[in-house]
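We did not get these values from a lab; they are worked out from the coordinates using the rules stated. Small disclaimer: the values here were computed from a predicted structure and weren't measured. Cβ atoms are built from the backbone, for glycine too; each structure is taken alone.
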Structure I
């Protein structure tokens, strides 16, 4: 992954302070010209590759990605790295220990090197249970959840494209035809895109990643049936995950306006270069007007880590995404009877949430009352999540996976829920919300504040909390709040002004 001609983060920051209706986003072609990789940088990397006997398979300047191929011996020499084969849960994969090394002249050019380590990087964030498992267990169709949350009426996402990022499993068209037919909905247009050799590959097991893929498609497709749904299948590695995201963000054929991600892992399991490269990709999305919704995790405040400390999930902790936490919802029609923090611990799951160890407190959270971390040192950082929605499997979503009906929950359902809501608002308003966290935090009354429950270390209360963020959506109110024209303006304002041979014996730099 190469450096950009100009970083997009500053443009994303300017957009964050500008109401969506006043923004003029870059086209993908403009972005490639202004923020893509410099051809001279790509040539420098290609010279490095040739010197070390590596083939250049692809150079994508918009994504700032160069793909190299070589023997293990050549790659080991080129990056001064030690590679081994490892086994985990019956799976064998290649991994590295320690740092990898590149010539110092390439240090400013190369932002990350991925693919040498193939360990599984992320996990799904869905939860399915046998029914009935509790006396208060209920289930809803996505349409019923949308009704409870007062989603805008008279729109179906037409004109929008929602990208779903998947790292395993698959879907069958017959399942989708049956599922949407049972809801009385014309099945939405669903296509798949293969990234790094991964593809739509159903396992035939409803308890596998198939459940994740089906949940994402069925939630989005039921609520925003007029939207185009594009499923990007990538390998479950840091390279595959990043490539799937950047492929979706910079896809000039399908042009996604929204990305939904229901996979992730504790921040502590990611390398520094991965955290940085993913966050840079999400800043790119903000510059293009693409909203990114990410599940906050299903293992409470620990995020499944057993060191006794609090952890948050990444990529939900990126400050350029909408982090989606979970609630337990009791509703009838458009009336919410009660809504609390989802917490079925210790026997089940619970919403993720807490304080990031990797990212500082964003400007748009500075007045939200984000507390210090409960960890020793009580550091401050980006608070997770931003918002929430129904995620409790005991108040879960009806699904059809591999021919079997079931009920599924988890924060995996909340990311596509908010992605669908964003599609409806985009269609209704005729604009792209893009990254709207700043405006969201300025309009807390447009959400249902969740004040009861905890995720094991953090407790819900008035205002923002590290369980459910600002709360669950009141869709119609949010649409009004987020798309209002700035005072004194009648048309969209212009975007903020934007400024327009390596030797292996040279000094070296290390990449963590």
Structure II
């Protein structure tokens, strides 16, 4: 009982520490948007993507070496070192004044993202195999730290800057984050006990890295690129998305963006439980299939299009004798036309419609006295398509996508202690690196796609295609494995 209580306490502290680290890791999503919006920092959209992604880059690349250190020395000293370095770095970021300064600051405090590799390896050592999915799912709830940032940071910035009247007050935000992380470090040091496998300390670097030759590790990494990397990217990208697409204030954008990131973090525990009960493979089928559908639903942008529609052609030759908005007379033949709406109705439709609306009418293509031939165009058709990408429908779809990504994050990491029970730190580290790189690459890619096409919804198209690729690859591998091993073993493993 004492051992179990200690394990639960370690898991709790790991989760709280990860929550604090994740809040720091995603700070730039709100801070950089605020500085650009208030012209404190004048950079283009691509540079915004770079600054939002840079902390994620450091946190991602450092996960493998941090995971290896955790295997050798245990989670407690490594976790403390990561949090102290990140706390100092985020404090120094408050003195940045240029793009370069913010870039360097983000590279340094991005170390906080490497806390994930520590927590995964450290938590797994305290729980038996049949409970590791649930335990790692609970630890992953620390992703909710990003929701804390998107929800609270805009309010703090408004307070620190006196409603944007004293813009220099923004510097207090990273300092508050630094103090919070320092307090978490002290609490973690007091309440946790270190644990490590003595055999791990004598393994060489070559032996530790041996599992990376397995293609399975890289496949898990691609899944994590989607469910975690894209999650990190979207938890920050959604703030400027709401600002630009829907004209929201920064505070409202933060609240709506948190509706994506907060449930995704919390639901990760459910994902771990589902992976333990039903198997990670079955869970991932649901996750990838749902993500593909939801992301593709989000692709359609706001549109207001006039397109050629169904026209009217003469069924006999003759001379046009009369042209009215609602009819054209050719000889004795009268052609009735659909009349265009008297006033544009876009303003009436704004905020109310869910599905695209279509309106069609016809406009005369001839003039009185004109001689026309059979099958010649009498009236040209016009079709008006209006779609507003309703903000509430959008938010619900994003919310559901966040839920599935949260479940998927736990399902991916359920695989690791099953396939690599003695290499959780290293394998978890490289999978975390790939996933974290998604958090770095995606904002930059989103920025360039936006710059290239002018469409904010291109990010959803990319993620939809990526979901389909992951789903197809997983299905092909599972189909091949099913042919090579008995179905009983396959079902029992749940992989």
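For which of I, II does FRET efficiency 1/(1 + (r/R0)^6) of positions 315 and 451 (r between Cβ atoms, R0 = 25 Å, to 0.05), calculated from the coordinates, equal 0.35? Structure of origin is I. Quick one: helix-only ellipticity at 222 nm (-39500 (n - 2.57) for each DSSP H run of 4 or more, over all residues; to 500) came out at -21500 when computed from one of I, II, so which one is it? Going through each structure in turn, the value belongs to II. Given a value of 6.1 for distance in nm of label points 7 Å out along Cα→Cβ at positions 51 and 395, point me to the structure among I, II it was derived from. So the calculation was done on I. Which one of I, II has mean count of other Cβ atoms within 10 Å over residues 115-122, as calculated from the coordinates, equal to 19.8? Checking each candidate, the match is I. Highest-scoring entry among I, II, by Cα Rg over 2.2 N^0.38 Å, for residues 155-250 alone, is II. Taking distance in nm of label points 7 Å out along Cα→Cβ at positions 27 and 459 as the criterion, the top-ranked structure out of I, II is I, with the highest value.
For which of I, II does Cα extents along the principal axes in Å, calculated from the coordinates, equal 101, 67, 38? Computing Cα extents along the principal axes in Å on every structure in I, II gives 101, 67, 38 only for II.
With mean count of other Cβ atoms within 10 Å over residues 147-154 coming out at 18.5, pick the structure among I, II it was computed from. Checking each candidate, the match is I. Comparing mean count of other Cβ atoms within 10 Å over residues 3-10 across structures I, II, the highest figure comes from I.
Figure out for me which of the structures I, II the number 1.7 belongs to, where distance in nm of label points 7 Å out along Cα→Cβ at positions 59 and 291 was derived from the coordinates. Label of the source structure: II. Of the structures labelled I, II, one was used to calculate mean count of other Cβ atoms within 10 Å over residues 83-90, giving 9.6. Name it. It must be structure I, since only it matches.
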